[in-house]
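Below are structures written as structure tokens.
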Structure I
Amino acid sequence: METSTGSGLKTRLVNELAAARAEFDAPDDVDRSMAVHRARRALKRARSLYRVLQPVAGLGRDGRLQPVKEAFKLLSVARDADAMLATVERLWQRAKGGSVDVLAATVASFASLARRAHEAELPIARIAELLRAAERKAVQLPADFDAEALVADELASAYKQGRAAFRAVEAKADPGAWHAWRKAVKHRLHLTALWTPTTELRQILADLDALAEILGECNDLANLTHAVEREPAIAGDGKAARRVIAVFTKRQRRLRKRAMALGAALYCQRPRHFAHRLTGAASDGDHAAA
């Protein structure tokens, strides 16, 4: 594993927190939406590391996780607005016929919402302060633990959770299963990236990344649909809102079909078999099981 020691895994956590914090130490003229995007990605990787490190003594004590949770929450409003805007812009650029005009109006509305989210709801100084506090707390964590064993255990758990969510999606048994599956796929992706890459592992990483992107866009489309349903004026009027929602639904249906095909390949093993292969891979250096 690339980060096989306790000190190596701890350093990785500190570096992810530092990378997120650095986005808010940048000059005011940076692209703030991209800064938020990069910071959230770093914090999601850090969140996966925190889950790996949960058995380590002291991790959950003295509010070590609280600064990260609060920073993530403060970033969510602006990032959700940015993500919805980016998704509807892509749909508009691909649109034909009568959908062009209604999507153009929808893009303008979401651009305004995103602008307001950054202006009124992004307390940059507070976020930077929280992330500096999280860095300080991470530096104080112990480093005398078996990082490879902890990662293997958490990866097996992530696979089991992801497969269960995939099965729930497949059975159409739980409306929240798509969201649960998206989170589990991202977590598995972050953990798999910790292993030393092999040819097979690189393909698994590429497929997990593709699946995570698809599920992320599906989530953005669901948020767009809910927003327009709540406030049809975003698209212009009730008729325009129905047309826009139809565009969102069609795109989501296509993406979900692709997601199911990837999921069938990535979650074909029974959890026990996956964990067994993972344990064997960790002992002989072959990390293809991840």
Structure II
Amino acid sequence: MKRNILVLLSIIFVSGCASVKVKPFNDFRDTVKNTSGGIENALDHNYKSSREAFAQKFATEKDSKFSGLVITQDDNGKWEWSGKPSYVQIRNAKNVIEGINQSFCEYADLLCKLAAVEFLSEEDLESSVNTLNMNLRNAIEKAGLPKEKEAGALFTVAAVECAKSYFNHKRASSLNEALEENQLAVKQYCEMCGNLAGLIRTDMRDTYTEKAEIFKVEWEVAQTPEKKKEIVARMLEMNDSYTALNEMLDGILAIYKKLPGIHNSLRKAIDNKAFFYEDLQELYSESQKITKLYEKLRKKE
């Protein structure tokens, strides 16, 4: 009887300390990093397009004054535009999204190290988490969001305790719980990025309308078929560019919708169940599509 109890306890201990497959975490990290690069390229092109639209509109409007280009410094030493052109808001949104993406990359790295038990100590783990959350806070501050709208830490306090338990006892269930504790934050930050990408899309629509209006004015005063043909060619080229920009934003929005579910599916990998590689492949495909569109647009510059 005593021997049977010992055997049962041994089985329970072994199952609780079952090894965690590190490969899904490495694949998740690699895909997140690849996706981040594609998004950064797309946002950079959108920002440049918005900035060029501002310059074109400012140069063609009769009421434009050079003083409208001058930035001023407030009492705290911060430089600001008095008119706050839309492209500046797009730059801020771009910076915040890139900051959050960088935090997602750091988070994915941290998960890999945690799954493989590569941290030297609890203090080493906590230091990495604190750095991750601090970098994220710095990125969010650029958005000027109300405090109640901030998602808080990406790696939560509760998740840290679960991670410590996994580090000390190697129980897969503790790592599973850590991911579960972070799931809401991942979802909220993806929603934040999606909302900011939506603002960029609205600006893109507005800048397209402004540029098209300039072409319309040129068309109406054009005197020769050759001039009109030139305007048509430029308009068609702009249509192609904005269609590509819109497709890139579609890809970005799709990525932020898929990422929380893929993060959640890592928990199944911990239990040695199927990991959603199909979803991971879809995320990678969206990133590749964005990169190809970006490269196509860059060649036209």
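Every read-out reported here was derived from the displayed coordinates using simple, explicitly stated rules and does not represent laboratory data. A quick note: this is a predicted structure, and the numbers were derived from the prediction, not measured. Cβ atoms are built from the backbone, for glycine too; each structure is taken alone.
Here distance in nm of label points 7 Å out along Cα→Cβ at positions 80 and 176 was calculated and came to 1.5; which of the structures I, II was it taken from? Structure I accounts for this read-out. A value of 5.0 for distance in nm of label points 7 Å out along Cα→Cβ at positions 136 and 240, calculated from one of I, II, originates in structure I.
Which structure, out of I, II, was distance in nm of label points 7 Å out along Cα→Cβ at positions 120 and 232 derived from, given a value of 2.4? Answer for the origin of the read-out: I. Out of I, II, choose the structure whose coordinates give mean count of other Cβ atoms within 10 Å over residues 152-159 equal to 22.2 when calculated. Matching structure: I. When helix-only ellipticity at 222 nm (-39500 (n - 2.57) for each DSSP H run of 4 or more, over all residues; to 500) is computed for each of I, II, the one that comes out at -28500 is II. As an exercise: Kirkwood radius over Cα pairs in Å, calculated from one structure in I, II, equals 22.2. Which structure is it? Computing Kirkwood radius over Cα pairs in Å on every structure in I, II gives 22.2 only for II.
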